[in-house]
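Structures given as structure tokens follow.
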Structure P
Amino acid sequence: MPEMNNPTILIIDDHRPVGMLLENVLRLHGYGVLYAETGEEGLALARREAPALILLDIMMPEMDGFRVCEALKADDGTKGIPVVFISARGEAPAVERGKALGAAGFIRKPFKSQQIVEVLDGLLQVPGNSQ
């Protein structure tokens with residue numbers, strides 16, 4: 001269980017190895033972590049746990065990240081949670097669609113661990129976490 005002052009991040013990614021990598025990076029930098037492998041599971045976790053931020057893959061079966069983001073932003077309980085897309089789909093149309101849906105950021109796979117931490121620390125204004 002993370003300490004009260006450590007923000008909790010929800011990772012929604014159907015590719016478990018990527019999820020584990022993100023989880024390790026985040027825990028190493030003091031973040032609490034929740035993980036969901038599907039969009040539906042991620043929506044339920046977000047509604048129940050109210051994470052500080054959501055890292056969201058775009059390409060997932062059944063419910064893609066765009067639809068998950070749309071559902072999050074349409075829900076009064078989750079619309080204020082920043083969403084950062086993490087995807088191999090880094091071309092302009094995907095980035096623009098993410099912004100139009102209200103995403104706070106976009107990180108292209110493959111990513112560097114430090115890149116993740118810098119984006120999160122900036123969005124969550126966590127002092128000294130990226131050292």
Structure Q
Amino acid sequence: MSGSLELNHLMVPSRDNRESAEFFAHLLGFEIGEEWGPFLPVETSNGVRLDFATVPDADRRLQHYCFLIPEDDFAAFFLRLKESGVDYHAGPGGQGPGEINHNHGGRGVYFLDPGGNGIEVITQPYEPERKRPAHW
């Protein structure tokens with residue numbers, strides 16, 4: 001392998017693809033793309049596309065998605081999260097309700113999206129040896 005492998009897109013199972021796409025777009029500051037087939041796409045700043053699809057309850061299982069954002073953007077994101085009325089926690093198992101964490105020298109928070117997926121937003125990657133992208 002030449003090292004050119006990149007993640008292109010993920011299908012995000014949702015109760016309602018529009019509700020979930022709008023939630024993500026508002027909360028994380030992204031734009032919703034043109035609907036195509038069963039998908040409503042939201043593209044992240046590094047080019048990975050999240051394709052939201054309405055999926056029957058029986059076919060939906062908890063997924064976990066983690067987003068790395070710049071420290072300078074966390075306050076605005078966190079304000080939108082609090083304004084959304086979504087319950088959030090400092091830990092992945094519901095530890096520290098109504099709190100954020102300060103893991104790895106940054107800030108982070110866990111919550112569920114409208115489709116029931118587990119979302120994590122962090123300002124520092126877990127692995128100390130991994131460096132932030134140069135453009136941050």
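Source structure of the calculated read-out (FRET efficiency 1/(1 + (r/R0)^6) of positions 35 and 99 (r between Cβ atoms, R0 = 30 Å, to 0.05), 0.25) within P, Q: Q. Among candidates P, Q, the computation of distance in nm of label points 7 Å out along Cα→Cβ at positions 27 and 115 that gave 2.4 used structure P. Have a look at P, Q and say which one yields 5.4 for mean projected area of the Cα convex hull in nm², for residues 51-122 alone, as calculated. For mean projected area of the Cα convex hull in nm², for residues 51-122 alone, the value 5.4 is produced by structure Q. When volume of the Cα convex hull per residue in Å³ is computed across structures P, Q, the figure 98 traces back to P.
Matching task: -12500 is the computed value of helix-only ellipticity at 222 nm (-39500 (n - 2.57) for each DSSP H run of 4 or more, over all residues; to 500). Pick the structure from P, Q. Going label by label, the one that fits is P.
Throughout, read-outs are computed from the coordinates displayed, never taken from laboratory work. Predicted model, so just to flag it, every value in this text is computed and none were measured. Cβ atoms are built from the backbone, for glycine too; each structure is taken alone.
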